[in-house]
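Each in structure tokens, the structures are laid out below.
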Structure P
Amino acid sequence: MRDLSLLVSATAFAIVAPVSAADACRAASGPLVTPLVELYTSEGCDSCPPAEAWLSARFDKPRAASTIALEFHVDYWDGPTWRDRFAAPQYTARQYESMRANGASFVYTPQVLLQGHDFGQWHGGDALALDKAARTKAGATIAIDATPGERGLAVHARARIDERSAAEDAHLFVAYADSGLVSNVTGGENRGRKLVHDHVVRVFRDAGPARSDGNIDATFTLARPAERGMQPALVAFVERESNGDVLQALALPLDDCATAR
């Protein structure tokens, strides 16, 4: 296990570009929670490959409807001999934000979060925890449409948070993720290893906070990465800023719709 106390500030992103509803791919959430699992990892961390292997095996494509997995690559393990091309300061900042929301004092890799909270028993007791989360009434509803555009993937995301106290600090986030990304590492702690990454977050946006009526409605464009993996998907989730609670999550697979072209 690795830990460090580096503080990284969050990166802000503007919401741009309207989205047309024509030929859109669509998804909407149900009344029960779809659990969200987040893995914080790095190609520069030699204890991370087993956690990535677990994530890939545990959350393959057929399980996507019942549990959503995201892999965030942090940049604090980048060094002069190897830089993780999937890492970004924004993802490091998110890990620190989750640390503060959970009242923790450090971050580490590999770290797994379930519903926004540290999940140290991922390597042995995940089934019961995931089942319990999936039987919980959702604290938000989410809907998402996506259409291809000249500048990338045009997204229209909506959410509603019914509980007033939760709506006061709830945000809607949207990620573009894909799988089957391969690195032949030539430096750092994983030198000589071939790493295969799944559910990797390539683009991540804060779609905004809830209004006073508990609603969030945002349109923006996501620029798809030049190096594309397999099984692309949009993942949207609502999270409380104060305590890290994930109220609901939703995945929109892009393979079988117009947005994949």
Structure Q
Amino acid sequence: MSPGTLDILCSPLEGAPLELATELSVDGEVRQFLVNHELGFRFPIRDGIPVFVEPHQITGINSRFRRIYDDWAPFYDLLSRVGLYIMGVSEYKLRREFIEKLEINGSNRVLATSVGTGSDLPFLPRHCDYYGLDLSAGMLGICQKKMRKLGVTAELFLGQAEHLPFKDETFDTVYQMGGINFFSDQEQAIREMVRVARSGSKIVIMDETEKVARKLEHIPGINAWFRHQHRPIVPPTGLIPAGMERLEYRELYDGQAWYLSFRKPH
């Protein structure tokens, strides 16, 4: 972990500063933690990924979907391609167009609040500093393998979008590509995206519509995300904090995806 990354981290609930600590276990293994000695916080770093939430601490819908993502992580990219094929959408076209909408410039610091398996990595400008958070350790493990294969770098974190472990005004671009439809608290997640974005930054959110959920809920494997759905998919336009600028909402791909973007005011 670079010193620059450590400088932007904080405890996800209290916003307390953290420092890196190294310990030697009784079996001789070197272990690293992010700690705040004054408040007694201690977050382990496992396989190079800081862990800001443990499975037993995840509640609500997030708990169910964390299990699904962990179980299906090795097959997620294939399932995603099958789902997009059924929708008649090219994954290459979708991701390339989405990344273009982020308007990444210069050496921007970019945050994906649900990085998943890192399928956006091949489309991101190589000059940006990329940070990815996800609540599934399984998905992050696949993302690490993809990073090594592609020869790209990114800082990964295990945590929840509703409680981001980053300081205020940190990122030039913040985005959520899929997954927000079934967050435990969409409004809190959006507030967090705004909090960690710098003034003037663009925030982009995209996910599938109810139309797609009904189409995919009977497809084996893919239906794990849509079975027993307890609430309809409604784009969270009404959850955007007051005062945001240049709000844009539209449906894409013949009404199969919704797209929402806005800017944090200066």
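What follows is calculated from the coordinates using simple rules that are stated; it is not laboratory data. Keep in mind the model is a prediction, meaning the values are calculated, not measured. Cβ atoms are built from the backbone, for glycine too; each structure is taken alone.
Given a computed value of 28 for relative contact order in percent (Cα under 8 Å, 6 or more apart), which structure among P, Q does it belong to? The read-out was computed on structure P. Hey, helix-only ellipticity at 222 nm (-39500 (n - 2.57) for each DSSP H run of 4 or more, over all residues; to 500) derived from one of P, Q reads -4000; which structure? Source structure: P. Can you spot which of P, Q the value 2.6 was calculated from, given it is distance in nm of label points 7 Å out along Cα→Cβ at positions 142 and 174? That value comes from structure Q. When volume of the Cα convex hull per residue in Å³ is calculated for each of structures P, Q, structure Q comes out greatest.
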